[in-house]
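> Each in structure tokens, the structures are laid out below.
Read-outs throughout are calculated quantities, based only on the coordinates presented, and are distinct from any laboratory measurement. These numbers come from a predicted model, not from an experiment. Cβ atoms are built from the backbone, for glycine too; each structure is taken alone.
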Structure P
Amino acid sequence: MALEQTINDQIKHAMLAKDAKKLRGLRAIKAAIILAKTSEGAGGQLAEADETKLLQKLVKQRKDSLEIYQKQNRTDLAQTEQEEIDVIEAFLPKQLSEEELKEALTGIIADTGAASPADMGKVMAAATKQLAGKADGKTISALVKSLLSK
């Protein structure tokens, strides 16, 4: 609920400041929150973990679109997606750097006793639980693969 209130306040400020770029990103977040809250089984509430997952999903969707637009040389659309990514990421927890992520994954690999790429499932299960919201799943997967293949 705290995220929704923050978003509503930010929307008011963006409207007063006539900041169309920020307003577009904030409205996308608000729409996603409303959809999630009213979906079947949600009960009208979102837990903090669900809010984080929702924001990560929004960023991932926009990054996928950004990649497509860049391949098609649509800089106007790519710029719009990047602006929305910047707004949404401001509400996510600080992402781990590659070094911090490597260090955390090395610890998880040691804890799970993984020794080969065949153990990737065990490591990924523990890593996604422990690093939820702090790193992208695709990045975690690539690093785990490279660390286990050494």
Structure Q
Amino acid sequence: MTSTPDATFTREDGTTVSLKDLIGKKTLVLYFYPKDDTPGCTAEACSFRDSYEDFVAAGAEVVGVSSDGTDSHQAFKSKHRLPFTLLSDLKGEAAKAMGVKKTFGLLAGRVTFVIDRQGVVQHRFDSQLRATKHVEEALAIVKALEAKAGATAPAHA
């Protein structure tokens, strides 16, 4: 378990946001993927979309990141009705800071992080080929974290 590094992304509206700004309110499921509208990335995004309400119910927010620009993200979100935020990491600096390595030194990595409200990485799943497995892994961890938090929450009198 490691704390998150400082990383900056570009939002869909062109403004920047720091990873630290995304942490604290909810468990964060931050997934890095290679490219908008490619078969594996589309399958992964649609799988996150289809499970999005389960993530929200478990107290998490899903955020996708790739090196695509904001116009590409907007088109990708619209085409596949994605309910979560997509951020741009145009130069790959955030991916590098998070330790997301390129596959064969060429293809952007596919890594999903589950980050708790304190900013600690609770789980990392790295698989270029098992795109939809990222969703299953992340949801199981989010539910476990929520159950653990619920068990340690003080009882109301």
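> Out of P, Q, which structure matches 1.8 when distance in nm of label points 7 Å out along Cα→Cβ at positions 34 and 138 is calculated?
Q
> A further question follows. To test your reading of the models, identify which of P, Q gives 1.7 for distance in nm of label points 7 Å out along Cα→Cβ at positions 98 and 122 when calculated.
Q
> With Kirkwood radius over Cα pairs in Å as the yardstick, tell me which of P, Q scores highest.
When Kirkwood radius over Cα pairs in Å is computed for each of P, Q, structure P gives the biggest number.
> For relative contact order in percent (Cα under 8 Å, 6 or more apart), which of the structures P, Q scores highest?
Largest value of relative contact order in percent (Cα under 8 Å, 6 or more apart): Q.
> Consider the structures P, Q: one of them gives 4.0 for distance in nm of label points 7 Å out along Cα→Cβ at positions 26 and 114 as calculated from the coordinates. Say which.
Source structure: P.
> Which structure, out of P, Q, was Cα extents along the principal axes in Å, for residues 18-65 alone calculated from, if the result is 34, 25, 17?
Computing Cα extents along the principal axes in Å, for residues 18-65 alone on every structure in P, Q gives 34, 25, 17 only for P.
> If you don't mind, there's one more thing I want to ask. Out of P, Q, which has the highest value for distance in nm of label points 7 Å out along Cα→Cβ at positions 10 and 58?
When distance in nm of label points 7 Å out along Cα→Cβ at positions 10 and 58 is computed for each of P, Q, structure Q gives the biggest number.
> Quick one: helix-only ellipticity at 222 nm (-39500 (n - 2.57) for each DSSP H run of 4 or more, over all residues; to 500) came out at -11500 when computed from one of P, Q, so which one is it?
Q
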